1. Thinking only about relative contact order in percent (Cα under 8 Å, 6 or more apart), which of P, Q has the largest value?
2. Given a value of -8000 for helix-only ellipticity at 222 nm (-39500 (n - 2.57) for each DSSP H run of 4 or more, over all residues; to 500), point me to the structure among P, Q it was derived from.
3. Which structure, out of P, Q, was Rg and Dmax of the Cα atoms in Å derived from, given a value of 21.7, 75?
4. For structures P, Q, which has the highest computed value of distance in nm of label points 7 Å out along Cα→Cβ at positions 77 and 205?
5. Thinking only about distance in nm of label points 7 Å out along Cα→Cβ at positions 37 and 237, which of P, Q has the largest value?
6. With distance in nm of label points 7 Å out along Cα→Cβ at positions 29 and 149 as the yardstick, tell me which of P, Q scores highest.
7. A value of 1.9 was computed for distance in nm of label points 7 Å out along Cα→Cβ at positions 13 and 61; which of P, Q is the source structure?
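Bear in mind these aren't lab numbers, they're just calculated from the coordinates by the rules spelled out. Bear in mind the structure is a predicted one, so any value in this text is a computation, not a measurement. Cβ atoms are built from the backbone, for glycine too; each structure is taken alone.
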Structure P
Amino acid sequence: MRVAFILWLREVKKYFRSPAQMIGSLGSPIMYLGILGFGLGPIFQRAGEGSYLQFMAPGVIGMTILFTATFSGIGLLWDRQFGFLKETLVAPVPRMTIMIGRTLGGATVALFQGLLIFLISLVAGFRPSSVLVIPVAIVIMLSIAVVFAAMGTVVGSTLRDMQGFPIIMNFLVMPIFFLSGALYPLRNLPGPLAVLTRLDPLTYGVDALRGVLIGTTHFGIALDLLALAACAILLFMLGAYRFSKIEV
């Protein structure tokens, strides 16, 4: 596990060594909080749904984690291109250990980004139901980060062309975000849309965050956590298989 720890530490160090990337990745979440949170707030309130900022902030936190964790998989393509991946794979350790280290590193970075947006949402006016729920919310954020960091690893270990990664990620990430219910309630959706939202792992992550932070949940926190755990196990298994097939 020493190799896994070293790879985890490498991913975390890269994050803190690039403050420009750290700050730049906050642009979209802040835009959603500022423009949609306050712009659509009166409409949401007139519909009898309460504060839109309170409703949307957990969804924006989930969105931040989704994007950061998933795009951490592009590091595999960089490492393959510059030879670091080859040096890692020839080490006398199981590839599963390497995959776990990289995935948890990406998940940790995504968690940091999610915590930054959580702090910004507090400044914007979001208020959790209690200070005591924050540690539980952090655990849920980490669960979301692990799921989508594993998904990024699956895609990154499958592709060889670096130019194809953003295309596939946009094809996956944007639908995952918009189907998650991050920006709208999941009640009374049309049938096909309701089915798609239930197939989206982020739906359960956002719902769990809302349940913990503001006491509103659609599926129930227990089901949300079970769905996240099942997705994490499935993606880790798939990621381990794809990682074992990497040729450098």
Structure Q
Amino acid sequence: MKIVVAIKQVPARDSNVRIAAGAKWIDTSDSSFEINEPDAYALETGLVLKEGHGGEVVALCAGPARCLSTIREALAKGADRAIHVECNHLESLDTLAVARLLADAIRQENADLILTGLQSDDLGLGQTGVVLAEILGIPHGTIIMEVEIHGTALRVKRELEDGWFQWIEMPMPALLTIQSGISKLRYATLMGIKKAKTKEVRTVSPADAPPESSVLLDRVYLPERSKQTRLIETPAHQAAAELAEILRSEVRVL
């Protein structure tokens, strides 16, 4: 069984975020980078499935040359090989354009299963996996908590709202977006780090002209702060009820 895991390199969570000149993205000149945490859970799921059913795990990452550090981390944790899709302007591409980049690389693999994280830590759109499945013309499942493989079919557990879950079955090949926190993430061992240096990393360039975005990012800015004062000039029992309603419906802290 061949499992392709799409991973993304994102700014570290403790980075000092500043808006870049032009206000089109953040200034990453002095940022450190790491694997997108939801994608780390997708990678862990792929490695567990390989350990139980055999096959190989292929890490797929799009981005500039610095993504090689994240790719090596995936290889050190147990991925068998990797594909690096060169793209120096990934942050300017919308979901559809990114999914097209990944789809071009995945088609050559004839994968049985494609895994992605639920969303990215930098943009948080939660759309790339679903759009990628649509481009590839394969079934997909989202917010996956458990994965069972039965021959050429999948049985997966999806997380719904209010503590509800759903078990669904689908044929392979298929794409799953994995929920964060479903398992304990493994650390790269010293032996794994040494082996990662010899594992294959295939670098590919976007076919023909790189895909163009249908959605243009106009401006990135920090949330604007504002203050508002409201006086409740009613008797105490009425004021308490009105305050509770404000906290419930407007402030939404109750």
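1. Biggest value here belongs to P.
2. Values: P: -23500; Q: -8000.
Source structure for this number: Q.
3. Values: P: 18.3, 62; Q: 21.7, 75.
Only structure Q yields this read-out.
4. Details: P: 2.0; Q: 3.1.
By distance in nm of label points 7 Å out along Cα→Cβ at positions 77 and 205, the leading structure of P, Q is Q.
5. On the way: P: 3.9; Q: 4.7.
The structure with the largest value is Q.
6. Values: P: 1.5; Q: 4.7.
Biggest value here belongs to Q.
7. Computed on structure Q.
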